[in-house]
Structure I
Amino acid sequence: MGAEQPFAGRLRFSSELRYHWDRVGDVETHEAQLAVAGSWSPTDWLTLSASMPLVVRDVRFANLSRATVVGPGDADVRGRAVLLKDRPFAPSHMLGLSAGVKLPTSVDQLGPDGALLPYDAQTGSGTVDPLAGLFYAHFADPWSVFASASVALPLAPRFIEAPGPSLRTSLAVQYRADDWITVRGAIDTRLDAPARVGEGTDPSTDQLVVFLSPDLLWSPRTDMTLVLGLRVPLVQITERARAEGLYVIGSVVVDVGS
């Protein structure tokens with residue numbers, strides 16, 4: 001949806017390719033995800049969006065077996081509303097709310113024998129996740145500052161295992177070098193509550209991760225932006241033997257209309 005002032009009537013389409021790996025104990029996962037998304041701003045204060053990912057996941061288990069799966073991930077539908085701004089046009093301060101839901105649109109991944117593969121080899125969480133958050137933006141061209149916080153509350157799990165509630169925050173500073181090149185640096189955090197297993201929880205699965213997130217944005221024309229970014233884990237605090245790996249992200253964003 002972007003973090004800037006919405007423009008009534010604007011349509012935005014994007015595609016994002018994301019790769020990352022992580023390791024939990026002796027289980028190592030590599031994942032590539034291609035997401036396509038669209039957003040629409042019916043007014044100058046509201047933006048609606050939807051996205052759908054295709055996931056390729058390769059899992060190497062402790063017993064040296066391996067599973068490679070391909071399938072749809074979990075769709076995401078949300079809205080972003082600007083509640084306060086210091087002036088109607090070209091505001092320098094903007095505050096608002098975001099809300100939405102992540103839907104369990106992934107399909108069950110089965111092994112050659114028809115049995116359900118382990119949770120690590122599924123392409124989605126199998127939960128319905130209501131999402132809610134706050135955001136703030138400050139614009140002082142060529143500088144911008146963005147801050148946000150959001151909570152996800154996974155519900156109605158269809159697998160024995162399911163993620164716990166999660167809090168995500170981001171603080172980013174952006175500098176527009178010229179009409180084509182913009183650089184952005186952020187500190188992103190994710191705090192995960194213990195995962196659910198059956199009727200209980202696994203207290204060893206809570207985690208705090210802090211990422212350094214540099215991005216390079218290139219606009220070859222006014223209605224198109226190409227983004228290349230990294231998410232580098234700086235701090236990881238968990239009782240579990242978990243190592244969260246690097247994220248590599250590339251995206252194309254195209255605006256249509258106002």
Structure II
Amino acid sequence: MANQLLEVTDLSAAYGDVRALSGTSLSVEAGAIVALVGANGAGKSTLLRAISGQLTRTSGSITFAGIEIKKHTMKQRVELGIVQVPEGRRLFPDLTIYENLRLGATLREPRSHMRESLERVYGLFPVLRDRQNGKAGLLSGGEQQMLAIGRALMAQPRLVMIDEASLGLSPKLTRQIFELIGVLNEQGTTVLLVEQNIHMALKLCSKAYVIQNGRVIMSGSGEDLLADADVCKAYLGQRGSRIA
């Protein structure tokens with residue numbers, strides 16, 4: 001039986017009176033890269049917010065490492081090992097790179113391992129070591145994304161949820177970020193990825209879910225979904241018929 005790290009079952013969520021998720025279910029196996037793909041406004045980012053605890057008006061269940069966490073606070077979920085890299089990075093531009101990274105290790109356990117976490121981050125992203133005393137706001141878009149991911153790693157997560165890793169990046173930098181996500185996964189970190197570059201996301205992931213109007217309408221391996229004519233028509237500009 002697969003070692004499921006995260007199980008979301010029949011999850012519904014709303015912003016006020018607006019329903020954003022409707023009976024959504026998915027699972028993330030430990031050690032995997034799982035992608036959430038779909039059109040803008042489909043509910044992908046909402047799902048990440050519900051898992052991380054930012055959105056609390058939910059029904060259904062969220063189980064992490066065998067623990068039901070729907071009533072856990074955001075801090076408690078981070079303590080369990082769930083960390084989100086938000087869309088738009090949300091760095092502190094006037095703080096240094098080093099200071100931004102330290103903010104990822106504010107909880108007691110990660111703080112006690114901060115030096116080894118820093119070495120891991122600097123090993124993945126050498127440019128951050130080279131510029132650690134410079135202000136985060138002076139980094140390029142790609143370097144800022146590296147810093148946002150690095151800050152998440154400082155919390156020693158078991159699951160990293162990355163929301164739009166390639167947003168605003170050139171194709172070259174996008175490829176670089178995706179390669180680094182692959183290396184991060186090879187080091188043992190499970191990744192749940194929301195990504196606008198659907199072709200690259202499906203090439204990278206072991207499993208993917210297609211979300212439409214707050215519901216999962218299709219799932220499968222990244223390879224299978226890339227070969228599906230309906231997915232291609234809806235999201236990659238190729239011919240197909242089922243997903244509008």
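Values quoted throughout were computed directly from the atomic coordinates according to the rules given, and no laboratory measurement underlies them. All figures in this text were calculated on a predicted structure; none of them were measured in a lab. Cβ atoms are built from the backbone, for glycine too; each structure is taken alone.
Figures for the structure shown
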quantity: Among I, II, structure where mean count of other Cβ atoms within 10 Å over residues 59-66 as derived comes to 15.9; calculated: II
quantity: Winner on FRET efficiency 1/(1 + (r/R0)^6) of positions 139 and 211 (r between Cβ atoms, R0 = 35 Å, to 0.05) once structures I, II are ranked, highest first; calculated: I
quantity: Answer label among I, II for the case where distance in nm of label points 7 Å out along Cα→Cβ at positions 91 and 187, calculated from the coordinates, equals 2.6; calculated: I
quantity: Test item: distance in nm of label points 7 Å out along Cα→Cβ at positions 3 and 203 calculated as 2.9, pick one of I, II; calculated: II
quantity: Answer label among I, II for the case where relative contact order in percent (Cα under 8 Å, 6 or more apart), calculated from the coordinates, equals 17; calculated: I
quantity: At a computed 59, 32, 32 (Cα extents along the principal axes in Å), which of I, II; calculated: I
quantity: Parent structure of the calculated result -10500, given that helix-only ellipticity at 222 nm (-39500 (n - 2.57) for each DSSP H run of 4 or more, over all residues; to 500) is the read-out and I, II the choices; calculated: II
quantity: Structures I, II, by mean count of other Cβ atoms within 10 Å over residues 43-50: label with the highest value; calculated: II
